[in-house]
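Just below sit the structures, each encoded as structure tokens.
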Structure I
Amino acid sequence: MTENNSALKIEKTISLPMTVESHTVLVDWDNELWIMINSIQNKETFIFKMNASLSFEKMVSLPLLSTSATICKNKLIITGSNFEGKPKIISLNNLGEIQEEIILELTPTIWPVITCSNKIFFAWQEDADEIKYGSLDLEKNEIDNLPAISVNNPPAKLFPLKETIYASFSEKNKTQLVNLINNEISNLDISQPITVGETIDAIFYGWLETNSVCLKFLKKDKQINFPMKKASLGNLKAISGNEATLWIQKRELQMDDSYQWKSTIIQENTEMFEIENFIYAVKSWNDRLVLIQNSRIILLKKFSI
């Protein structure tokens, strides 16, 4: 691993306009951060917009619990579940006004995730042995299903990126990574589950060994290992942005036999950033990393050391 020459530090903490109960989705749109917070009790998603001056504006509340979102053709496209628990897609304009609503006749085991290339694509899983995906025309309320992909060793994982969706699943003690938009397949010599993200010009993936967090770029030989005690007990996610970022969260036993959630943010050539208490979401936004806790936003910024 190369020598660290920078560090992530807390730039600012901001109180959220409402408490996060279970799930939040973050989307960067025209340099503003759109924050979707689910209310389990109301079965609604409340949407707030945070601008460059770090002030909030409440945009709308939607009749669904959000799971995934993307920007497509100057619309915010949100997937989630409605009051009856059925998959639903809602599109909004930049004023927060609902443009289209579609209920999907699916019974997913992996909830639909969504992206935007030349059109809206989404992927999901109903049966354990296949991944389904297709394109969606919101204005015509039409779905064009594409051929399903077989999963020999479930479960699979879906990773929505800016213009594509990747699927990963185990294949004979290796990992198969499939780009669902162009059908490109990569066979990785990794038996552990992976997480996938993207930078401006590359796809990267990460995985956990017993005592290290590992990072590698697709189609490159270089592998970076970050030592971490009992890393394999954590939950790892890739954070897309200007550079490859990994976020690991795990529960650690304390001296009084209680457990404490701890998150670590990892980037190449950067000191690891550690923080206690549960984190619901991490998002790269402009030149910052945004961390969402129960009642506050933490903004991280990189500084030279």
Structure II
Amino acid sequence: MRIFDDFVRDNPRVEIISNDGRPTPIPRTWRPILGDSDILVAIPDMHMFHYNSNLDNFKYGAESMLDFLVHCEIVQRQLFCEGRSLKLYQLGDLYELRFPNSLSNGRATSREIRRSHPLYAAIIRQMGVLNPCLIYGNHDWEHRHHPGFRESARNGQVYMEHGYSADRWYHFTNPELPGWNQVMTVFKTLRRVEASLADMRRAWLRLPEYRHVAYGVVSGELEISHYPEESTYPDRQISHFTSLLRRFRSHGNPARVCLVAHTHHPFIDPEFDDGRSIYIDAGAWTDGRSDFVVITNEEAAVCRYRRAASVEVALGYRTAV
């Protein structure tokens, strides 16, 4: 199956950003690489938070996410009629559960986040229609206790996880390390103070309610469409997943494609580990990005879904739902 013909079809909002806008071919000797589907679609970090919070950075790409999920459903139904299938994966950090609750001193919950805006509720409902495979990340680590969420997944020769396992104490982002929970408690407290100060500043300057203000997090108001320089991709990810793929091979369980997220940096290396595998980082659907990955038995690509209109229009989208 071909990405342009079988997934993009006539949707002008889908754009391939990797490999100079062309799909990366899967070597013929590896085919088929998918096991239980004909098309694999992966959504990276979303970090969905309370819609009206100044700490929420997902809202700017929310309209495009809902439209993208509707597109996936249309393709999925058409493929079903043809005796083929599309499988959707969410690669973790679906929610931002490490920021403070807007109602109490506790952490935010996924239920509160979904109910913070009709558009968010619609996104989760539409995602449910597609019956996705859900992987938890470091920002929604609590989901490891929830049915349906998993640490990693395989689809044929494609291995998927969130990607935090590559980190040690880099930005305190690996929840499996000792002391991580204590560090996150301090982090949450600082975010609570930051949110309060930002609310005061917003009221004083009469800024719009949705104005994004969060230290260390890029605002999502500006749509980002470019594919970053490959030389800027973190070495720690490359080193870790090279070792992981070699360990898989040594145990007789090789993976031809390694698909992760976590870094918010879209990246694809078709000659990974001396040409033995393809390594793909799906990027992010936050911080102004709207990246995703499509894989078939013949091709792979990092794509983006274009926003439909200005920020002001998108923020008011479906407010009457």
Q. Computing percent of Cα pairs over 25 Å apart, for residues 119-286 alone gives 47 for which of I, II?
A. II
Q) From which structure (I, II) was helix-only ellipticity at 222 nm (-39500 (n - 2.57) for each DSSP H run of 4 or more, over all residues; to 500) calculated, if the value obtained is -8500? A) II
Q | Parent structure of the calculated result 30, given that relative contact order in percent (Cα under 8 Å, 6 or more apart) is the read-out and I, II the choices | A | II
Q | Value 0.6, calculated as distance in nm of label points 7 Å out along Cα→Cβ at positions 39 and 79, assigned to which of I, II | A | II
Q) Of the structures labelled I, II, which one yields 3.8 when distance in nm of label points 7 Å out along Cα→Cβ at positions 15 and 247 is computed from its coordinates? A) II
Q | Source structure (of I, II) for distance in nm of label points 7 Å out along Cα→Cβ at positions 191 and 263, computed value 2.3 | A | II
Q: Identify the structure, out of I, II, from whose coordinates semi-axes √(5λ) of the Cα gyration tensor in Å was calculated to give 29, 26, 18.
A: I
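Any read-out appearing in this document is the output of simple, stated calculations on the displayed coordinates, not a laboratory observation. These numbers come from a predicted model, not from an experiment. Cβ atoms are built from the backbone, for glycine too; each structure is taken alone.
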